[in-house]
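Quick note: the coordinates plus some simple rules give every number you see, no bench work behind them. Computed from a predicted model, the values in this text were never measured in an experiment. Cβ atoms are built from the backbone, for glycine too; each structure is taken alone.
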Structure 1
Amino acid sequence: MKKIYLSLLSVAIISGLNAQYKKSEGPVARSIERSEVKPIANTAVNQQKTVIYTNTFSNPADWVIAHDPTACSLDWQIGQIDCAGSYPIASILSTSASDGWAVVDSDAYGGATGGSEVEDSWLTMANPVDLTAYPNVVVEFETQYRRYNYEQPYIVVGIGDGAGNVTWPDLDPDTDISTLTNVFKPLDIANSAATGNPELIQVNISSALVGLTPTELADIYIRFHWTGTWGYAWFVDDFKIIEQPDNDVQTTTAYIVGENNNGVEYGRTPANHVDANYFMGANVFNFGANDQTNVVMTGDFGSFSNSVSVTVLTAGADTTVETTEALTLTTGLYEGDYTSVSDQETSGASTFGNNLYERNFEITTDIYSQDGIGVHPAGYDDLTSLGTSSFTGGEDGLVLATLYHVKQAEDVSGIRIMLTSTGNTAGGEIIASLKDTAAFWAGDMTNLVEANTYTVTQNDVDNGYVDIFFDQVVNVNAGIYYAAVELYSFGNTSDIRVLDDRTVPQPADASAIYIPGAQSYTNGTAIAVRMLVGNGWGVGVNENAIEGVSIFPNPSEGIINITNHNNDENTIVVYDVIGKVVMTQVVTSTTTIDLSSNGTGIYLVEVSNSNGKTVERVVIK
């Protein structure tokens, strides 16, 4: 088998800048900055709350809708209202979506090309809530929100005088709220970023209640205030005012990362690229009103575990705890539970559900993936996509790259690209490659090795992924590489969109983007461009053909013809990509085999006789 040998002369990693996203109706990508809100799927279902007030937006009369008439005429709407603009986002998939929600549709208001108005619109409780008996209070709601650029959503606590008279602040996207104790920013995410759908938001408004008189505490209103220019939309539903629990320790995120991976967490790591030591840790947050003592976080993967403690975690504070573990990892799926407890909140407490955070990874033989699609715990997936419809100037020649730490010399057979279920059209072209990281950040898109240009088929779109193989197996030295794809949609007529896994926070340069005519940009998430390692993928295996034997057609819809012009006794063995034998035959003439019942994919067809052996990789579509 022929191999190509590569070594990296330079593997410097350089941070880039945020790419300029164009406004589009396609799926969104989150850039370097990340929201601190948690997807609702990760919020414990057994967490008990003292609910002071709740509203599901089933009755519009519960709310007062208004705007600043000197600024705009945009209003919030209540009901099952979908986005109506040129660049809509999906309606909220909230718990009580069946009875309606609230939405401000800035995109529809701005029209197809946008406007210059600084929109100023709000939604306010029509009737006050009495918080006299509650000094520690949290506002909670489910949301679906996508940010464009110049905008800011606020939560405002209105303090009445006992007769419903409230002095409300004037707000715009640039307002300095540091001196406004009754104004909060519930969504701190980057331009063109989005929340999950839905995400559960909790805002501690207790600071707004300090020093109020009983009359004022009995006359409290909550306002959702939107201000900005031609955004997308902000959906809100299942609004609650709850009492902040006395004791509530939360594990908000967790990680396990190899000591030589520079902070990159891999969903799948081949066994010969694991590290000897792993950093294992979690972020622990005290959401309760009381200080917590003897806080212990335990990470448990079954075959190994660790614990680390904090003496005191004050109310409202968070901390990252970490240990270094010497691990011996073998192939298989590792499922971890990170659990935090304290003297005040032990297992079984009423608020205990959010003390647990799950984190999975897999050790493989031949797939290296930064993304954890198919590995993450149920309900944790936070996926978006990137592609030829994402960026101005990225319609043709957009490069998406994912970083890989190769710990020792390795054979690389090709690249796997995970496609979205929507937004892909057959006919686009992909060039798969390996790139030098330093050259990438210098704007040099020269490939260390590349595959032949591949045209995306409808079968690829239906399967949800594309495997693109190099002509020969490439042997790379230890180093840091970008596995990359260069995408061509022919002016958005055959768009290609690649899944982008943002479930696990990654370093800024863990994935990257290059826009032709612009520059290289960091992405900070796990673009689902995977390395197919090892020489078991059938690349270059059909070099030693046996005279009189040919295997065709390739690709095929299932039927494979195998000629035997010399009428030798041929043994035919068919393997799937993981080496499992799916068919065996012994024949003395030309024959036909049917692989259609085995499903689409890549198979190795081996034909041997007394004169030798030939193996060909065939694709079943």
Structure 2
Amino acid sequence: MAPPVENGVNGAINGSRSNGVNGSSHKRPINIAGCSGGVYDRKRAIHDMAKNEPHVDVITGDWMSECNMTLRGADKRDKLAKKQLSAVGAAYEPYFLEEIDPAIPWLAKNNTKVCVNAGASDVQGLAEAVKKLIVKHGVDLKVAYVDGDDCTDAVLDLYKKGENFPNLPAGKNIQDWGHEPICAQCYLGGTGIAACFAGGADIVVCGRVADASVTVGAAMWWHGWTREDNYQELAGALMVGHVIECSTYATGGYYSGFKDLGVNDTDMGYPIAAIEHSGEAVITMEKGKHGLVNVATVASQLLYEIQGPYYYNSDVTAQIENVKLEQIGDNAVRISGVQGLPAPPTTKVGITAKGGYQAEFHFFLTGLDIEEKAKMVERQTLAAMGEHAKKFSCLKFQIAGTVPQDPQSQDEATVDMRIFAQTQDADLLSAGAMVDSDRGSFARFCIENLLQGYPGSTMAPDMRQAMGRPYFEYWVSLMPQTFVKETAHLPDGTVVDIQSPQLTKEYDFNQPSYNTSNPVDLSSFGPTTRAPLGYVVMGRSGDKSSNANLGLFVRHQDEYDWLRSLLSVEKVRELLGKDDKGKNIDRCEMPNILAVHFLLRDHLDRGFNATSGYDSLGKNLCEYIRCRYVDIPNKFLERGRV
């Protein structure tokens, strides 16, 4: 399909896919839908978008995460080591096949293309599986795939030669990790995707491109951009891709203002971006669905998981401090103001190692003296473990929840106590050890004190969590793009080598960080009331490896001077309270969206795969900070709370 010429942004908003000219020789905007933000996103998305939104040119989606990258990669390496080559084909995400299957007839009918991140550690196998579905439906769609993200051999070779691979959260060298790498996967850009579409593909599957790269690649193909000549345009598309990569996170999901939705929150529409030749775009959403697209929902997603003012990608770097959002219609927000810069010479790489085994045991504590009851559990459990306690690399006793004054139900008066354990000793967490009193058993150490325990001693009835399961350690670093062997496999069998960028720019390892310039005296805002920050402040938080990011913004221009003056790094440490790890916190500002952003380095205890914390993805950090009390100007509170 040759891209037709431009008919203006309004065509994208009202659903037009016409080829009219609007006084420009440029192609019309490309309409790209974000239909999956994770492996378990709703099954209906691709089918409904293909059937009901025929103006959409490309449907994108992401089924990948640090979790399944690790699991699929490790599984593939185990099977290869055992020479079970025929079994390697299961190392892609099968849920994508469930979702695209019913959509295939509509993709063919409406000439809608697809580009997804779902191949994990067997992208070729996924491509072949998609071809079988196409044959089943009896339609003519061409499939291509992009590979080269599996960089295990290159990383292991460099590791053996002494490469330090400093990790991004803390800058520590991999030699200090204490684990042996078994596999590695790097993040690719969108250039290979563009080559696949240019080669006639209707469906492009990728193993691991960066989340936003599926959008970048589609826009690059459509508008004829190159990495050398179109930094500005590519950077704009990159941030648009960031907005729609997590599907309904841009349309009311995970939204501080969720109460604005009322009860219309059970079937949120997926986002659609109309990306212009300039790289600017308008974000809309599926028609006839729940949810909303406004400046706040888009700002929330813009702030999600960013690491500072620079947003790096294999194709381009986006400088985002001056990004702008404008409401231009119902459920329509324009995004502009992104600055394009050359890509870095490196790309992010995730390195996996076997961590050991982990398990957890839960008690329920009710009523008075919760702290003393918890200490009793800890004393008794450690005494039961004796010398076995030294075998745990991680052993934590944690309380979730508090009992309010004069609770009105027993449930209100109950909190969860979690004993979390990790060890290299699989037998220590095994079911067999549990029933053999002569062997050390984590579950038995926890349960045997029940009859001499705290008043009301009650354990969780399901013991499965107390039985060990393997876990993986994950090390995030950088590697030179020149070491990446990316290829695009076109529908006709042609294999195109994708070269690394010819022109790159070196960036500092740590992003710029600063407190606000010219802070305003907080007393100048008038009388205040002590209240939760979240009464007037919205935001979003997330993770990247063990880093947690925190973006906070206000709804009104005259509140921004107060926000930026209030939220220094020192103030955020105060708001973190007991959760302040004492590690580096970076800060930057995005004044056009009234936001202040913080990066809490190494805050999450090794990241999702191995973390001992409840908030394994950093998503609840923002909601914790928003419930902390600060002095808020009364004139802001009078406008109504979020």
Structure 3
Amino acid sequence: MNTQFLPVCQEDLEDRGCSSLDIILVTGDAYVDHPSYGAAVIGRVLENAGFKVGVIAQPDWRNPDDFLKLGKPKLFFGITAGNLDSALSNYSVHGQKRQKDDYSPGGKTGLRPNRATIVYANKVRECFPDVPLIIGGIEASLRRLAHYDYWSNEVRRSILVDSKADMLIYGMGEKATLEVAGLLKRGKAIQSINQIHGTVVVRNRTDKLTDYLTIPSFEEIQVDKNKFNEAFKIHYEESDPVRGKTIVQQHGNRVVVQFPPAAPLTTETLDQIYELPYARNWHPMYNETGGVPGFEIVRFSITSHRGCPGECSFCSLYAHQGRILQSRSKASILKEVRLLAQQKEFKGTITDIGGPTANLYQASCELWEKHGTCKHKKCLMPAQCPRLELGYDETVDLWKDVMKIPRVKHLFISSGLRYDLLIDKYSDKYLEALCKHHVSGLLKVAPEYDADTVLQLMNKPSFRIYEKFASRFAAMNKKLGKNQFLVNYFISAHPGSDLQSALDLSLYLIKMRMHPEQIQDFIPLPMTVSACIYHTGKHPFSGKTVTSLKSVRERKMARALIQYKQEKNKPLIIEALRELKRTDLIKLYCGRCEPENFKHIRKPDSPFLKHKKNRNDHKHKPY
């Protein structure tokens, strides 16, 4: 196991006999040298290609010295907010500061700024005005064009414009980063680098571009929601590495140019990336604070594939990783298992082998390589496309071989599953192996909601499909003599839902004696279909009008109805029942008639829960 991290200070450079670096990466996360952390992956990929790379992790943006400690790089600074959008890391859906940051030492909050990509880029530019500046990571990827920003409730410019960086690399980034680094090393000016797939640049004119599409400008979509939908639709349909065209969007007197996505990585390349000499630990400088909490979740887990053809409307993974599946070889995964099993901290359990969707390992389509994904047809909705081949046999064989490795006692699958791909006889062997050997007692699935109208907007299968799977899961466990259960994930307040549908779901859960704990308040993430619907009030593809719960009060009530067992939610539930004129249900939810201490609960016209009439409280402006 490698124990040497990438340089983080001058002492590290001296130990390596290195006077200067080629590339310095600045990240909003603590430095964890593990393939689940984007900065670590890019750093190791560049190092493997012969570049000298250093890392500045969570610099104090108020102190220029933090950006100076590794000196001036010869080629460029690479900046990422980290594994999460910094707004998501710092704030809840209601704009409240989070109490814990799993990507920071000791879980401490406040170590990354709001809009970290922009802040870091501006600070680096102040310190090194002549060094090329490249931004990347999921925050930059999802904000690469003009976009709706939930946190300020406004349409913002491309983050490339606001950060004043020279280039943005979107998606997973390894391929484009290597290509750009190579060109800079050969002396090419960053302002003259064009046509690199997976990059975005800002230019004064378009006369040197070919085969591109122009979408409505930032100024247009800022004031016209129909133009916003038009821009989104074009961009979405062209987000394909094979058939996608270059996208151009005017921002004032300049243009933001997005070149098509980078080509999917081959199995051989993906294997090489995950087999690089990661230290597989947090940097020792965090030992005194107890390490980095988020690392413990992935310490003994393995990424088997990237990409997701599911295209859930609310999820950013298809926008960041793409729809085309890229799987590692069985040999590479087994090699990583052996490596993990040799660690002294290993207790015998591989906690996960998966990706965005666990049961899509080795899935493939004969069209992907030459034609890309279908422009007007989805891989899994309304049902699995006949061309999509699943890799269930290969997956079960992989599991069997993992269990043969010395010191491995258990292999559990913790990544989420597409339950709609586990309801026919073809999946029997997979489901039996999963339930028999690889469920820790609880299996994660995401029905998300029960109303089919909402599920259609989410691009998720009908609730009847979930019920069919739940029955199959129960029957399989009964056959195996297992006592195992489903952990069901739901989303509250997604566009198309309202208080009545939340009540309907709540009553269903009560009837089925289900008490969900895993509830996600809907967050409109930039460049997702759901965020587009939330902002414009229309579906960008069908044009149909869709309503959304936007006030904090309504959203809290919707969630409370779904989590009806929590005592703290009782006041909100009673408020919702009053609003819906269903006070007859108060006894059902509270176990008694309306108690004295709930007499102050708001009537439709009076304030409650800090809600004020006519308050525009869907605007959350933490920054």
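Here distance in nm of label points 7 Å out along Cα→Cβ at positions 93 and 301 is compared for structures 1, 2, 3. The highest value is that of 1.
Out of 1, 2, 3, choose the structure whose coordinates give helix-only ellipticity at 222 nm (-39500 (n - 2.57) for each DSSP H run of 4 or more, over all residues; to 500) equal to -9500 when calculated. Of the structures listed, the value fits 3. Given a value of 12.8 for mean count of other Cβ atoms within 10 Å over residues 325-332, calculated from one of 1, 2, 3, which structure does it belong to? Checking each candidate, the match is 1.
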